[in-house]
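**Q** Each structure below appears as C-alpha cells.
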Structure 1
Amino acid sequence: MDLAAELKKLQQNLEKNFNTLPLATKPTDLVHGEGDPQAAVMLIGEGPGYYESVQRRPFVGRSGKLLRKTLNEINLSAEKVWISNIIKVRPPDNRDPTPKEIAAFRPYLNQEIELINPEIIITLGRFSMAKFLPEVKISQVHGRLHKVQWKQKSFYVLPMYHPAAALRSTQMAESFLADFQKVPKILIWLKEQQEIAKTKQKVEEALF
C-alpha cells in the first residue's frame, strides 16, 4: 500500500466534503496532518490555531515551535513522526472544540490512525487524551504509558500536556519536557517487546 497516496486521498476526500463539517467554510480551512507516513510515533493535538490555519500545517505557532524543539532534543524530528489534531479546522478565538465538532471529524482521524498504524500515540492535551482514555484526568496520568484497545487493536498511548499549557506554566513546562524525555526509552522498550514476541512465536511454531 502506498501510504502517502492513501493519506492524500483521505485529505482530498475531507476537502471534497468540507461543507458537511462544522467550522469549515471552504476547503482551505482544513489543516491536515503531516510527517512520515510510516512513523512509529503519532502525535495528536486538539485543533489548529491562527498560524496553523494560515500556513495549513499543524503545530507551527508558539506551541508548535516548542513541540518541534522538544522533538529535536530527543533526536526525533517532526519529519520522523506524524502530527495531527482531533479537529482539522480552527475554532473561533481558539476556543475548545465541542463534542459535536470532535464527532464530525472523528471518522477522518480514525482513518488517519489506521493508515499510519503507529506503535505509540502521544496525545497532547485533554481532548485528544479523552479519545482513548475518557475517564481520567491528565494531571494524574501524563507521562504514563497506557496499553489500550481501540477498534479491535491493541496499542500504546502516552498522554502529555499540550505545549500551549507548557508555555503558560513553569511547572507544566517541566512536566512536558520530562515526559518527552521518556519517549526514546519507551521506543527501545517497545522494540524489545516486539523481539520477545517474535521469539516466542518461533518457539511455539517449533514446538507445536
Structure 2
Amino acid sequence: MILINKKFNTLEDLNKKIFEEILSVISAQKSSYFILSGGNSPRYLFKSIAQNIKHFKEATFLMSDERIVDTEDPNSNEGQFRRLSKTPRDNLISLHDKKIIHKLNNISFYDIAILGMGEDGHFASIFPNCINTSSALKSQNNIVSFQDEHLDFPRISLSLNEILKAKKIILIASSKKKQSTLRDQRDLPIHHLLQKSFERLLIFNCD
C-alpha cells in the first residue's frame, strides 16, 4: 500500500510547503540544485520564488522535462518557469542546451526533485507505452527523448537514473485519480519511481 505522506487542503497550501522545503535547503548551504516539475501544479511555487528572488542567487534549477518547442512558446516548461519565477538565465540549466549531458554529468546530486505525475502513470515526460519508456526507466542515460506520434508534443525528459540523484523527492499527486493510479497494480512508470526512491520520497496530495 502506498502511504500518502502529507495531505493539503489546497494546491496553494501544498506549494507553500514545498517552498518551505526549498528555503530550508538554501538557508543551510551556499549552493543548491533543484529539479522542478512543469505544468499547472507548481505555478504558485514559481511565483513564490519570484517574490523572494534575493534568496536564490546561488540556486540552480533544472526542469524535469521539456516540450521541444521554443522557450517563448506558452507550452514550454522552461519558459513558464522563467516568466513566473523571474529567475535569471544563469540559474537555470536548460534541457535545450547542446552541452546538457556534460552539465548533468558534472552534478553529483540534487537537493530536492519536485515531480508531477499524470493519471496515466507518467512522471516527468516518462510516459507508458512509448518507444523509449524502458530506456528512460532502466538505462544509465541522463536524458531521454520522446517523439512518439500519440504524444501532443515531442519531449525531452530526465531519466529515472538522473532523478534518483536527488537526496529528496517530492511527488505531487494533486487529484483522487492520480492517488488511485499510485495504488494501481499495473506496471506503470510511476511505480518504478516509487520502488526505487521509497526511502527519500514524500508524496504530497490534495483533492
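Just so you know, all these numbers are worked out from the coordinates, no wet-lab data involved. Since we're looking at a predicted model, the values are computed, not measured. Cβ atoms are built from the backbone, for glycine too; each structure is taken alone.
**Q** 1, 2: which one has semi-axes √(5λ) of the Cα gyration tensor in Å, as calculated, at 29, 22, 16?
**A** For semi-axes √(5λ) of the Cα gyration tensor in Å, the value 29, 22, 16 is produced by structure 1.
**Q** Kindly point out which one of 1, 2 the value 1.2 was derived from, the read-out being distance in nm of label points 7 Å out along Cα→Cβ at positions 106 and 130.
**A** Source structure for this number: 1.
**Q** Of structures 1, 2, which gives 4, 15, 18, 21, 26, 14, 1 when P(r) over Cα pairs in 5 Å bins from 0, in percent, for residues 138-193 alone is computed from the coordinates?
**A** Traced to structure 2.
**Q** Assign the value 0.55, calculated as FRET efficiency 1/(1 + (r/R0)^6) of positions 10 and 178 (r between Cβ atoms, R0 = 35 Å, to 0.05), to the correct structure from 1, 2.
**A** Source structure for this number: 1.
**Q** Which one of 1, 2 has mean count of other Cβ atoms within 10 Å over residues 50-57, as calculated from the coordinates, equal to 15.9? Working shown, then result.
**A** Details: 1: 15.9; 2: 13.1.
The read-out comes from structure 1.
**Q** Moving on to the next point. I have -8500 for helix-only ellipticity at 222 nm (-39500 (n - 2.57) for each DSSP H run of 4 or more, over all residues; to 500), calculated from one of the structures 1, 2. Which structure is it?
**A** The read-out was computed on structure 2.
**Q** So relative contact order in percent (Cα under 8 Å, 6 or more apart), computed for just one structure, reads 20; which one of 1, 2 is that?
**A** 1
**Q** Tell me which structure, out of 1, 2, gives 21, 17, 12 once semi-axes √(5λ) of the Cα gyration tensor in Å, for residues 82-121 alone is calculated. Please list the in-between numbers first.
**A** Details: 1: 22, 11, 7; 2: 21, 17, 12.
The read-out was computed on structure 2.
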